[in-house]
Structure I
Amino acid sequence: MLFSRRIEHCQVCGTPVEHKVPADDNRERAVCPSCGHIHYVNPLNVVGTLPVWGEQVLLCKRNIEPRKGFWTLPAGFMELGETTDEGAARETDEEAGARIQLQGLYSVLNVVTAGQVHFFYRARLLDTDFAPGPETMEARLFHEHEIPWADLAFRTVRMTLERYFEDRKRGQFDVYCADLR
């Protein structure tokens with residue numbers, strides 16, 4: 001089943017909307033019968049980093065739902081007015097208090113059932129002085145053999161980490177794209 005965020009009232013005037021296919025469109029949308037505004041519900045962008053210190057990667061233990069108490073890469077929803085790389089750097093600071101140097105886009109994962117696209121950037125940690133924000137219980141470095149694989153919060157995090165360790169062994173990092181349905 002596809003993810004949907006169903007709109008019930010017009011965000012412009014508050015009138016209950018009708019769900020129909022507008023003229024010159026091919027999908028059902030929430031259309032206001034009063035002011036005519038058409039509401040488009042599109043995927044949300046999640047942006048984050050895969051921060052590295054030598055042979056270790058930085059993970060954050062979530063202090064919020066969903067998946068509170070599970071480990072993740074520092075990431076969150078992109079904000080209006082920022083680029084994907086700016087959002088990834090901001091989220092890394094907010095989640096882990098980590099100072100980084102971005103090293104390029106690493107993974108693009110379409111999470112179709114959640115209505116999201118996850119963008120992860122490789123990043124080099126500038127130091128190991130972390131200051132986790134309120135959404136993080138703990139920020140910590142892990143060697144590959146120490147990763148709490150059974151306690152990772154999201155499939156996109158697992159996929160990104162698995163690909164990273166494979167790429168590190170081959171000595172070449174390409175952009176990884178995948179669809180999760």
Structure II
Amino acid sequence: MNPASNLILVGPMGSGKTCIGKRLAERFGLRAVDADREVELRAGARIAEIFEHEGEAGFRARESAMLAELLAGDGLLLSTGGGAVLAADNRRLLRERGFVVHLQVTVEQQLERLAQDRSRPLLARGDREQVLRELALLRAPLYAQTADLGFDTGSGGAADAALALARELDALWRRPPSPTPSPLGATA
């Protein structure tokens with residue numbers, strides 16, 4: 001068990017990190033933050049534009065800086081981008097600053113969920129199924145290495161998955177108690 005004040009969702013695109021994350025944040029009283037959305041807000045540009053102008057390396061540098069900033073605090077439900085685990089420093093930070101859940105999904109489920117999505121730069125470079133299979137081969141071991149818990153998001157909807165995951169988290173995840181302020185004048 002990893003007692004942590006932050007809950008972090010990692011996994012491939014289309015695994016439900018943002019949709020499930022919003023529901024879990026409400027359930028556990030956490031502030032929901034989507035790391036990719038935060039990068040876009042700070043950059044004033046969509047991820048596709050960042051990739052176009054700065055390349056993947058430029059985006060990954062922005063992503064790492066954003067993760068460090070966000071995880072400096074507590075009480076957060078962080079939905080990461082699919083590639084956040086690529087950098088060893090990011091994996092270390094995620095493990096140190098939160099209880100990490102790897103949301104698992106099959107390539108077939110990803111293809112179905114992402115069928116209408118044209119906003120993802122990595123899927124714009126050819127055969128979507130082949131790209132997803134290559135990403136899974138590279139990233140699945142990194143997700144597993146980083147996560148405290150693996151959770152199959154299944155073929156159901158986000159609400160059902162969030163409910164099932166919340167039940168597992170109730171049994172496995174312990175948030176540290178909030179520090180109790182000392183009475184005025186008390187000494188330690």
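Between structures I, II, the calculation of distance in nm of label points 7 Å out along Cα→Cβ at positions 63 and 143 yields its largest number for I. For structures I, II, calculate mean count of other Cβ atoms within 10 Å over residues 15-22 and state which one comes out highest. Result for mean count of other Cβ atoms within 10 Å over residues 15-22 over I, II: largest is II. Using helix-only ellipticity at 222 nm (-39500 (n - 2.57) for each DSSP H run of 4 or more, over all residues; to 500) as the calculated read-out, with -5000 as its value, let me know the right label among I, II. Only structure I yields this read-out. In this comparison of I, II, the computed figure 14.2 for mean count of other Cβ atoms within 10 Å over residues 31-38 is attributed to I.
With FRET efficiency 1/(1 + (r/R0)^6) of positions 39 and 103 (r between Cβ atoms, R0 = 41 Å, to 0.05) computed per structure, which member of I, II shows the largest figure?
Numbers: I: 0.60; II: 1.00.
Once FRET efficiency 1/(1 + (r/R0)^6) of positions 39 and 103 (r between Cβ atoms, R0 = 41 Å, to 0.05) is worked out for each structure, II has the highest.
Distance in nm of label points 7 Å out along Cα→Cβ at positions 135 and 167 computed as 3.0: which structure among I, II? The read-out comes from structure II.
Out of I, II, choose the structure whose coordinates give relative contact order in percent (Cα under 8 Å, 6 or more apart) equal to 23 when calculated.
Numbers: I: 23; II: 36.
Value 23 for relative contact order in percent (Cα under 8 Å, 6 or more apart) corresponds to I out of I, II.
Any read-out appearing in this document is the output of simple, stated calculations on the displayed coordinates, not a laboratory observation. Values in this document were obtained by computation on a predicted structure and should not be read as measured data. Cβ atoms are built from the backbone, for glycine too; each structure is taken alone.
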